Structure 1
Amino acid sequence: MLGDANSKVEVVTHTTLPPFPGILLATAGLGFFIAGVLHPSGHKGQDFKMVIVSMLSDKMWPVAHWCALVSAFILAWSLFLLFDLTKKPAAHAIRLGVISTVFMAMEFSVELAARTEVGRVATDGTSPLLSLIDVMQAAGWPFFALAFILLAVNTRWTPGWVRIVGVIGAGALGIGGLVVQGLHVVALGPVFIVGNALAFWMIWAGIHIALNGSKKFG
């Protein structure tokens with residue numbers, strides 16, 4: 001007899017994150033980094049109108065935004081798959097992340113369409129699509145930043161210093177959307193470059209999940 005009828009065996013299991021969402025997360029981070037590198041920028045001394053005209057006229061504008069659009073959908077997919085595998089408060093951050101990422105995907109689509117308005121922007125200084133982009137970025141990037149700051153802080157997918165890098169990158173995107181695009185403060189345009197730090201966090205977190213999994217966290 002290995003045990004009497006009244007004995008109980010307690011089996012302790014740990015839920016781990018499957019590799020596929022991690023692969024998607026790392027892929028999305030790499031895609032966003034490439035989009036950031038390819039995104040055209042204005043020239044020193046230009047006002048907001050001329051910066052926009054310069055960027056819309058650049059041949060890399062559609063390439064960068066198609067890359068960002070595809071990356072956004074991959075990111076939303078990865079977060080959706082991770083949602084049921086996480087506990088509060090990370091699950092709340094993931095929910096915000098999915099919503100804000102889908103919103104920004106729509107914004108990237110508007111930016112792709114805005115290329116057709118370059119002549120009107122050059123003449124009038126603005127266009128309906130450009131005005132819509134201003135509003136969507138001023139609202140969308142801070143929302144996106146909040147979601148990923150909360151996600152970086154409430155997960156242990158990366159070392160502490162990488163979480164800090166991710167928070168800095170997310171915060172930079174939030175500031176860029178609100179101040180640069182919303183208030184047209186061109187001088188702070190380079191803050192979007194700092195936003196690439198969030199892509200670094202996504203890549204590291206995604207690789208960690210893909211290779212190691214992660215115990216279910218709260």
Structure 2
Amino acid sequence: MSQRHWFWTAFVVLVAYLALLAWLGVTLSPAQAETMFGEEGGFEDLSAVFWLGLAAAVLVARPIRLPHRVGMALVAGVLAAREEGWHKKFTTDSLFKTDYYQMAGVPAMEKVLAGIVVLMLLAIVLWLLVAGAREMVARSGWRRPWGMAVLFSLGLAPLLKAVDRAPSILHVRFGITLPESLEQLMLAFEEGLEFALPVLLLVGLAFYLADRQLRRATVRPG
């Protein structure tokens with residue numbers, strides 16, 4: 001089967017998965033939803049596993065330059081640590097939250113070191129985004145399954161963050177409290193799609209490697 005066929009198959013699976021998340025968000029009891037989608041729920045734990053799987057897969061993806069492989073694996077590993085809260089073992093609270101740097105009880109040196117780590121990670125992410133954009137332009141990636149999968153994943157990430165923060169922002173700034181049923185549905189989509197992010201990127205990586213192999217076979221003489 002062609003890559004296009006696999007791409008549309010993956011799209012149908014994603015739509016079915018969204019329908020499943022909607023059904024779970026509507027039908028689960030609050031306790032069941034917390035067990036499945038909460039901070040220490042099953043989706044959170046599985047998400048970390050898939051981020052680590054993505055890190056391992058990227059490291060052995062030889063068509064990608066080694067520095068880029070190491071950078072992507074590092075970012076995926078950090079995201080796995082964030083999902084499981086491993087980074088909080090080294091700091092008073094999450095170094096990815098702005099509130100952490102305003103806490104009075106946190107030593108100044110700890111804040112400085114945490115800030116340096118975050119800035120270094122941001123620099124790596126920006127470097128990877130620039131490299132990825134160049135690859136996307138050079139290979140017309142936006143028209144290929146691997147590029148569409150990656151672009152969709154990158155666009156989905158900030159949207160999920162917005163969904164995560166929306167109930168709190170609406171309540172604190174505007175005094176609007178969403179119905180519990182709607183908050184649970186939003187939680188199901190947010191955590192469920194957050195879990196799907198590394199899977200989508202793994203699919204994009206598989207498409208990319210297949211595309212590179214096909215192109216090498218096409219230009220090979222004889």
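We did not get these values from a lab; they are worked out from the coordinates using the rules stated. Predicted, not measured: the structure shown is a model, and the values here were computed from it. Cβ atoms are built from the backbone, for glycine too; each structure is taken alone.
For the read-out mean count of other Cβ atoms within 10 Å over residues 92-99, a value of 12.9 was computed from one structure; give its label from 1, 2.
This value belongs to structure 2.
Of structures 1, 2, which gives 1.00 when FRET efficiency 1/(1 + (r/R0)^6) of positions 36 and 68 (r between Cβ atoms, R0 = 25 Å, to 0.05) is computed from the coordinates?
So the calculation was done on 1.
Can you spot which of 1, 2 the value 12.2 was calculated from, given it is mean count of other Cβ atoms within 10 Å over residues 116-123? Each step should come with its number before you reach the end.
On the way: 1: 15.1; 2: 12.2.
Derived from 2, not from the others.
Figure out for me which of the structures 1, 2 the number -27000 belongs to, where helix-only ellipticity at 222 nm (-39500 (n - 2.57) for each DSSP H run of 4 or more, over all residues; to 500) was derived from the coordinates.
So the calculation was done on 2.
One of 1, 2 was used to compute semi-axes √(5λ) of the Cα gyration tensor in Å, and the answer was 33, 25, 15. Which one was it?
The value was obtained from structure 2.
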